[in-house]
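Next up, some structures in structure tokens.
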Structure P
Amino acid sequence: MSDYLQVFQFDGELSLTLDAGDDKVLAVGQKMEEANPDAYMNGYNWEAFFRWYLEKNAPDILENLEPDPEGGTYVARWPLTPENEGKAKRFETIIRSLLEDGEELCRLVREEGDEIEWD
């Protein structure tokens, strides 16, 4: 597995971190922007995309999720509980699946990108 995505525990909190500056993530993000110019994939736009995607496909993951995007990173945080550990693992699987495919991300932003509240 690539190291562009990490899940870890610290100080009673669970964090999932996407490195938006990783070469693979940048390459996929560039293709997304070509599909929809509003999809400039910095940490803030990854947050916008994931919020939109999860609302449609896995809204329970958003429960207790505190996003913390920056220019080069997207971080999702939850209080450390067994339930939230499951959410973080599912979210990690979703992100990896989307990024490894890449084409699905491009299709989504091309066909449904106007529904997303981009940064």
Structure Q
Amino acid sequence: MPTQIVNDNNFPSLLKSGIVFVDWWAPWCGPCRIFGPIFERVADHNPEVVFAKVNAEDHPDLAVSFGIRAIPTLMIFRDGILVFAQAGAVPEEVLQALADRVKDLDMEQVRAKLAAHAKMKN
């Protein structure tokens, strides 16, 4: 599946269900230009996963709302829950391994841990 270009309007609905990898990037960013083709290749091998790109320069308010401080930044969501975030380019093998691990996540267990953490904070 080709990567999807994200904007302020379609981003919230994109995250609601399934697995979504988000590449925060900018056209002037050298590491972003290196990571882009890696992101595309892994997207091609995982058609059941949504791979989306957000140009942080074109959508600064969206980037700020997600706490983006460096690019590239990779975020992975599953069923609307952020399960991974890391600044910096990721090697292809690592990106594919992340895709495999996120597919295998027990989301009931993830939700239970989030609920327990929320109770501890209150």
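Quick check on the output: 21, 16, 6 is semi-axes √(5λ) of the Cα gyration tensor in Å, for residues 8-47 alone, derived from one of P, Q. Which one produced it? Display every interim value, and only then the final one.
Numbers: P: 26, 11, 5; Q: 21, 16, 6.
Label of the originating structure: Q.
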- Message: When distance in nm of label points 7 Å out along Cα→Cβ at positions 32 and 64 is computed for each of P, Q, which one produces 2.6?
- Response: P
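So helix-only ellipticity at 222 nm (-39500 (n - 2.57) for each DSSP H run of 4 or more, over all residues; to 500), computed for just one structure, reads -16000; which one of P, Q is that?
Details: P: -16000; Q: -13000.
This value belongs to structure P.
With Rg and Dmax of the Cα atoms in Å derived from the coordinates and found to be 14.5, 44, which of P, Q does the value describe? Can you show the working numbers first?
Working: P: 13.4, 40; Q: 14.5, 44.
Answer for the origin of the read-out: Q.
Comparing structures P, Q by FRET efficiency 1/(1 + (r/R0)^6) of positions 24 and 80 (r between Cβ atoms, R0 = 30 Å, to 0.05), which one has the largest value?
Q
Computed from the coordinates by the stated procedures, all read-outs in this text should not be read as laboratory data. Keep in mind it's a predicted model, so treat the numbers as computed, not measured. Cβ atoms are built from the backbone, for glycine too; each structure is taken alone.
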